[in-house]
Structure I
């Protein structure tokens, strides 16, 4: 019938729209969560939200709601047949049928169904003088179906209640902490920012979580534009935490970082992070073409990409691949060596031509020859950029303009290599341990 068709169409269409909206909300909320959220949330929970819970919202809930509405219309159809076939069953608000429905539906469906059959039979018997046997039988036969319909209605309703929890679990991430705004309208309009690359830390402190100790403590530091800074120190000294603060992966506990005189806390995260390029210790590649990994946003021409590959000495390797730039990288780039993946990340950085480049122990997992290759490229191609090199090997930062030595989240030494060697302090001891002194 038309009402059943309309309700079914509404449920299915509404289910698709609601599922689409909830999925976008979930994706947006997870993507905008800070790093601490991913550190505290098991990956299984996230996978469960995007798989099992979304499947329940996509498939199970609309299907059970459609079934519930179908059984409801069946129940109305049975009731209409009974009151049309036996007019005395046409009930006012205090009808025995309605009274029984309100008192016993939740506790005894069989009793309710049998009661309705009983009343249908009684009304048929009471109207035997003017009812034909066929009409009476028609009314009672329809009434006999009511027990099964009520059972299926309750079962559908129960399954909806069980699965509606998936909606609550998906919407749970609406209440989790979020990062700062992605963009701040009007903040940089008419203002050319990041032309020099000067970085200034003013009484800067950072902690990873509210109840933990400070990972950086009262750091005061000025790095001139286009300067090459080597950052070293023992494990846990706070080297990588400097990069975390620059990218605002964790917000400052106190103090500020200024880049070209502008407090980065007053910028949108997208405006800030697009100006800084990071080459991490573990190179990040995605499943897809080599070209997509080099230029994810499709901003550069093939000529630009080949130039970047040539500068990183990958041109011959890529030219010999079956599909060249369209060569398919597997997940995490497993069909490339670690050194090749690191050079792909370097080529990606060359394409962006960022004014600030951070190398977070980028050469820790590559051989000595590849390390020399990367350092040579950095010296020649990033002359106009501010480069911060977090050192795994002391020899990789020996040609930097100045060396920053951290200890327990504080600046222990900050000077040229010559002065630090002459001081014979912590940097000199690190050189001795590396066999360079």
Structure II
């Protein structure tokens, strides 16, 4: 494929002149072995240049979409290019579920795991924490298989690998028994209630998301995704921490139709039809947005919100909506929740990079005492030396890059900036 290649949002024009769609792993191996520079491209849902290259871009969407469920081990082996929305119904029919899902079912499994994409819930790790095995094509074209139970400490460095160690072709994911969720939305949570009761609010359900436009002293919406234990086992209160139960479906962005959103109003449904915010059959946005997200220690939520209060007008001026979610700590080297129970502050901006970047700098300056870690696939301006100090295993990952990719085949400008060769 030739011609201009852009990301989903259209804010990144990739430097590659070619996009390849190999139809087999063998074809992919040959392509990688013969390339000087190559990067895998998932669903192109990143907002920065993490997937960019001056060489060959490779899409895995044309590889056979294999899904192999091992009922005895409660695991599934999936082709890397499969989107979550294409996987989940097959799992559910077999009586299984993934522990969590992101806001969008439209993203690829490999791309989401490589960047530590996540859902919400104090007991839920990011999506990559389900990975128990992976298969990747390394720089010389070899096909390598790694497993959690035999890969030792280095396996934890591969899972959130940013595409820097090879092209992942297959992942094995842990499964749990299928379950149902009912979703409720509450309007206008007073800020003082969140400050005083954030542990109860964010920890009260299987998954909780807060949405705010930073325009006033309240949280616009609280999305409560509650695991169902039995029919009629719970009645949603009309008032909850002074927020009001919504009687009509909501979209997170004010003024937008809720038709794109997953079922609300407490109607029970399977996990995969409630944990995402948006339905697979709809495109939730035309791409007219930019995104940023910062992870801080969960215990510091109020401090983070207070720090940003002083620039709320600047934030609101270029914001569509902001989401607050929780993520359990993990051991994955480059996970923004590495060894830190975290709360993530997500910002969906208007599509105006020039206007947004100064606001990012102001946010990062305000959050600096809390050592924020940005989402690897979204916009941030953190200096390399600052980000390096926020990851205990940074040097170990650089060493792993040198071992798996000694000639820098999978490197690009962003990786050279944040993980320079030793």
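Since every read-out is calculated from the coordinates, none of them should be taken as a lab result. Predicted model only: the values in this text are computed from it and were never measured. Cβ atoms are built from the backbone, for glycine too; each structure is taken alone.
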FRET efficiency 1/(1 + (r/R0)^6) of positions 33 and 289 (r between Cβ atoms, R0 = 30 Å, to 0.05) from the coordinates reads 0.20; which among I, II
II
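Among the shown structures I, II, from which was the value 0.40 of FRET efficiency 1/(1 + (r/R0)^6) of positions 73 and 225 (r between Cβ atoms, R0 = 25 Å, to 0.05) calculated? Walk me through the numbers on the way to the answer.
Values: I: 0.00; II: 0.40.
Going label by label, the one that fits is II.
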Using FRET efficiency 1/(1 + (r/R0)^6) of positions 121 and 401 (r between Cβ atoms, R0 = 41 Å, to 0.05) for the comparison, can you identify which of I, II gives the largest number?
II
Taking -6500 as the value of helix-only ellipticity at 222 nm (-39500 (n - 2.57) for each DSSP H run of 4 or more, over all residues; to 500) derived from one of the structures shown (I, II), identify that structure.
II
Out of I, II, which one gives 1.7 for distance in nm of label points 7 Å out along Cα→Cβ at positions 41 and 249 as computed from the coordinates?
I
Test item: semi-axes √(5λ) of the Cα gyration tensor in Å calculated as 72, 25, 18, pick one of I, II:
I
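Computing distance in nm of label points 7 Å out along Cα→Cβ at positions 201 and 385 gives 3.8 for which of I, II?
The read-out was computed on structure II.
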